[in-house]
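Below you'll find the structures, each written out as structure tokens.
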Structure 1
Amino acid sequence: MQVLIAPNAFKNSLSAADAATAIKEGLLQSDLSCECICFPVGDGGDGTAELIIQHCKGAVFNAGVNDPFGRKINAEYGLIDNYKTAVIEMANASGLRLLKPEEYDPLHATSFGTGELLKHALDKKVNKIILCIGGSATVDGAAGILQALGIRFLNKYGDELNNLPERMNELETIDLSGLDKRVLNCKLVVLCDVENILLGKEGAANVFGPQKGAGLADIIKLEVALTRLRDIVMQQTGRDISTLKHGGAAGGVAASLSAMLNAELVNGIENFLSITGFENALKNVDLVITGEGSIDIQTLQGKGPFGVAKMAKQKGIPVIGLAGKVPLEKSPQLQQYFDVLLSINNEPVDLAKAMMNTKHNLERTAKEIGNMLAMQLLPQKKL
């Protein structure tokens with residue numbers, strides 16, 4: 001039996017690659033006679049760029065950039081397609097994982113370092129940049145990225161505003177005269193792991209601000225800042241960035257890059273699977289196992305396991321989904337894509353303990369799955 005193992009990362013617990021390895025080890029300990037192929041996936045979230053570079057056998061480069069608070073760090077990016085396409089992970093330069101929890105402060109954090117990575121890629125004479133924007137520490141509407149590329153944000157006196165997004169409410173003009181024109185001659189594709197728009201209850205400040213350390217007062221200020229940015233962008237370009245699907249991703253990075261740099265905003269997992277040749281990996285596969293921290297109805301809004309399951313089902317391949325948390329009741333919508341959904345926790349447990357035991361629980365659950373498959377107690381493709 002040939003099993004393709006294609007999990008997403010288990011957030012704050014296990015990388016996609018480590019999750020795939022744990023599942024493989026569990027299956028190989030079981031009574032099932034199987035060949036396991038590991039194909040860890042990313043949906044635009046933190047870690048996606050690294051996986052694209054690995055699957056495409058790309059080259060990795062280091063660049064000196066600024067972290068979200070202007071401290072000098074080294075950040076990796078990659079080149080694929082014969083060095084013609086750059087793959088950049090926003091989190092490598094502007095990510096939450098670069099900060100201590102007590103440092104989280106989206107009112108002052110900047111995406112400038114990600115813009116510096118873009119410039120390094122442009123120096124390599126690429127004609128396409130794939131930007132994965134999950135895991136960012138910022139809600140600056142890409143102001144930092146744009147500043148690094150030469151755009152200036154000015155107040156009514158013509159003075160440049162540098163402390164963004166905190167002072168975004170003073171914004172009067174966006175000066176494009178200094179923009180590095182190379183970026184306009186380069187196709188910029190932004191892989192998004194969420195569909196949220198820029199403003200409102202489901203927008204960048206309200207949904208992602210708290211995850212990045214924003215209190216209620218900060219959220220209000222961030223909403224005002226992004227609203228002001230929307231107004232000025234509309235005034236200068238005629239484009240309303242507040243209505244864009246994916247626009248709220250990475251604290252508004254997606255919306256601004258679309259309007260100011262003509263970036264293409266795309267569904268992260270669909271494009272990941274296309275770029276990495278996932279369809280070819282499905283050839284001769286009898287079963288697909290995927291998973292992430294939680295699989296529920298929101299998974300169907302473009303999360304990694306959904307993309308994997310959707311493509312597998314199109315080819316008539318059964319899919320098993322593994323997660324720390326799954327719905328207690330069966331969901332007809334989920335059943336369209338997942339033949340079996342299993343929680344890897346075999347007893348009630350608090351979140352911290354569950355996350356600490358993710359590797360062990362995946363391995364144990366995979367072994368149980370293998371034993372059940374060996375006894376033909378779970379669905380599998382007819383050979």
Structure 2
Amino acid sequence: MRKQIAFILPALILLPGLLFSQLGARVYKQRAENMYQLVWKRYRVSKYTGLFSENYPTGKSDSLNYFQGEAVKEKEVSFLWPFSGIFTATNILMRGPRLKAKYRPYQDSLILGIEQYRDILRKPPGYQAYPVKFEKTDRYYDDNGLVGIDYMESYFNTKNPLYLQRAKDVFKFILSGWNNDVGGGVSWLEGHNDQKPACSNGMATLTALKIYEGSKEPYYLEQGKRFYNWMYNTLRDSTTGIISNDVKLDGKQNRTFWTYNTGSLIEAAVLLYKFTGEIKYLIQAKQLAASSYTYYSNLPHSKELRLHIDVPWFVTVLFRGYEALYKVDHNYEYLAAIEHDLNYAWQNSRDKYGFITKTWLPDEKLLAKPKWLLDEACIAELYARLYLLKTAKN
């Protein structure tokens with residue numbers, strides 16, 4: 001059967017009318033729910049309600065290098081960023097037909113979990129990198145943007161006004177970091193004004209625009225425009241046409257091109273087009289999508305894949321941008337590439353527990369290593385999004 005699938009898939013990719021035919025909604029729903037339940041079972045830390053481990057299997061010896069300064073050792077529960085991955089996956093699954101009630105208890109548990117990261121002693125209140133009851137830690141603006149987005153997605157699913165208010169509170173914290181160095185934007189980390197990164201500003205843009213979508217308060221649309229325009233004008237690389245990692249205070253771009261930084265801006269551009277009707281935003285979304293697809297499909301990568309996979313969650317954010325654009329222009333080419341690569345990973349690159357390697361390739365050393373919560377939670381999100389797309393198409 002696998003040989004037959006491998007033979008058929010290229011033909012499906014080559015025929016535009018059949019781009020949606022790789023696999024059906026039923027299969028994608030099954031994969032989304034299977035991965036979600038696997039993450040929930042393996043990563044949950046039973047002694048702490050609503051919290052998860054950083055890795056599985058967990059040895060609490062891994063060095064985590066996604067912080068300002070030196071690497072940090074894995075701790076008893078996960079940091080906020082990987083936690084957000086399972087929160088997002090929950091909200092996407094809740095959009096499915098007859099799935100909202102099923103996943104509402106999971107959402108409730110996650111909200112109990114995420115509030116344990118909220119620090120109210122420093123003003124304005126915001127979410128720190130590690131649960132407050134364990135220790136005081138730094139507060140990152142990009143983490144807070146993820147919280148804002150997750151609360152808005154929770155609001156869209158439930159219409160609970162508390163979630164809308166919490167998203168507004170998060171945005172107030174993010175906005176406290178805005179200054180006019182390099183023309184605007186916020187830094188990565190509270191109190192460290194050494195760079196203005198795409199990650200913080202992209203998630204801030206989406207938080208503002210999603211609050212506007214839920215509240216219709218013009219203030220948030222204007223803030224979304226302000227963040228978006230600053231990012232597009234300051235961080236877009238003139239050579240590749242995609243978004244640089246950050247800009248230093250001397251105005252020099254860090255020309256590192258992670259997939260998610262362009263993905264967040266594509267989604268924001270589509271939202272701005274949707275809210276304002278201004279065609280320039282749609283043109284910019286299409287340009288960013290085309291440029292990113294060209295760039296990542298031409299970076300060195302395995303012949304088994306169509307794109308360079310930098311970090312699975314980063315690719316997931318790029319998928320969100322492509323998905324938003326697809327719903328306007330109905331060009332499935334970019335989504336099809338990620339769909340193909342994800343299916344290859346599912347069929348070939350899972351370890352003995354059912355988790356996927358970070359490269360999406362069947363590397364023996366990576367198969368044997370513990371898997372990061374965020375790398376696995378985003379698989380559930382991707383398959384949930386594909387399930388919803390296939391369901392809508394049918």
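Given that FRET efficiency 1/(1 + (r/R0)^6) of positions 265 and 281 (r between Cβ atoms, R0 = 25 Å, to 0.05), derived from a single structure, equals 0.45, which label among 1, 2 identifies that structure?
On the way: 1: 0.45; 2: 1.00.
The correct label is 1.
For structures 1, 2, calculate mean count of other Cβ atoms within 10 Å over residues 145-152 and state which one comes out highest.
Working: 1: 22.8; 2: 27.4.
When mean count of other Cβ atoms within 10 Å over residues 145-152 is calculated for 1, 2, structure 2 comes out on top.
Comparing FRET efficiency 1/(1 + (r/R0)^6) of positions 41 and 241 (r between Cβ atoms, R0 = 30 Å, to 0.05) across structures 1, 2, which is largest?
On the way: 1: 0.55; 2: 0.10.
The structure with the largest value is 1.
Given a computed value of 0.05 for FRET efficiency 1/(1 + (r/R0)^6) of positions 153 and 321 (r between Cβ atoms, R0 = 25 Å, to 0.05), which structure among 1, 2 does it belong to?
On the way: 1: 0.05; 2: 0.95.
Traced to structure 1.
Out of 1, 2, which has the highest value for distance in nm of label points 7 Å out along Cα→Cβ at positions 257 and 353? The partial results should precede the final answer.
Details: 1: 4.1; 2: 3.5.
Comparing 1, 2 by distance in nm of label points 7 Å out along Cα→Cβ at positions 257 and 353, the maximum is at 1.
Assign the value -19500, calculated as helix-only ellipticity at 222 nm (-39500 (n - 2.57) for each DSSP H run of 4 or more, over all residues; to 500), to the correct structure from 1, 2. It would help to have the intermediate numbers written out before the result.
Details: 1: -10000; 2: -19500.
Structure of origin is 2.
No lab work stands behind these numbers, since they all come straight from the coordinates. On a predicted model such as this, the values are computed, not experimentally measured, just so you know. Cβ atoms are built from the backbone, for glycine too; each structure is taken alone.
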